[in-house]
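Before anything else, here is the set of structures, which you'll find just below.
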Structure 1
Amino acid sequence: MIMLSMLLTACGQRHASPVEGDAEIQAKLAGTWLMEKTNIDGEHRDVVTIAADGSYLAEMTTVKSNETRRDSESGTILFRGGVLTDTTTSHSDTNARLPFVERTRIVRLDDRELVLQPEEQPNGEGTFRRQS
């Protein structure tokens, strides 16, 4: 359901530096990020725009067979103390339980890629590529 939990592994060049402060990492998160993947559930395309204050808007599209599903959500993404916390406060699915909070670890963050590992999926990393 949550955009950060629908991620795949990809390669990259640089890990987020452990000496970087929360504010520096939070600033690097601002921008538009794209995640595309194909799995048993279909083809997925998520576009997430994160503002400097951590607010975000995500547009998710899933295509399976001849059916296309579009969802959107918004909330806040904040990096504090080594943990990225995604708090979803609105969702296009009127049955979604809100707020929904998910915590992830940043595996890698550079000018082109953001690789995340959700706490509840220790074997699943996912990659977003910067669009702007």
Structure 2
Amino acid sequence: MEIFAFWALLALLVGVLASSFGRNGFGWFLIALVLSPLIGGVALLIAGKKDGGASQRASGPTMKCPECREEILQEARVCKHCGHRLLTPEEALARESAASIRVRNRRLLALAIVGAMAYIIYNSNT
């Protein structure tokens, strides 16, 4: 009985982590509960944080501020309505590059975890 409670607790932690990543916490909780909290957690690490999907720079002379959604000039560095600092194209490219490196490292870590699990399972059966 204790193993089921521990299993559900770990699945709940996966759901909470998914929610903090901007993903559906209940859905990830169900995945972790049905499959395995470890598999659900590794899958969540591979999926990573949910991207808003909207780029700060838009085409045309104006764009919307990502913070307050008011129209501002494309060349603006600071929003005149809320004071939000906007990224230059070079800064945006550097952030995207750093984010892709983090995603690659997360996937490599998940692959190493799965490989280590397979190795342990294989050696425990022989």
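Only the coordinates and a few stated rules stand behind these numbers; no lab work does. In this text, all values refer to a predicted model and were calculated from it rather than measured experimentally.
Could you tell me which structure in 1, 2 was used to calculate Rg and Dmax of the Cα atoms in Å as 20.7, 68?
2
Say we calculate volume of the Cα convex hull per residue in Å³, for residues 43-114 alone for every structure; which of 1, 2 gives the highest result?
Once volume of the Cα convex hull per residue in Å³, for residues 43-114 alone is worked out for each structure, 1 has the highest.
Taking relative contact order in percent (Cα under 8 Å, 6 or more apart) from the coordinates of each of 1, 2, which one would give 27?
Values: 1: 27; 2: 15.
Answer for the origin of the read-out: 1.
From which structure (1, 2) was helix-only ellipticity at 222 nm (-39500 (n - 2.57) for each DSSP H run of 4 or more, over all residues; to 500) calculated, if the value obtained is -21000? Write down the numbers at each step before the final one.
Values: 1: -1500; 2: -21000.
That value comes from structure 2.
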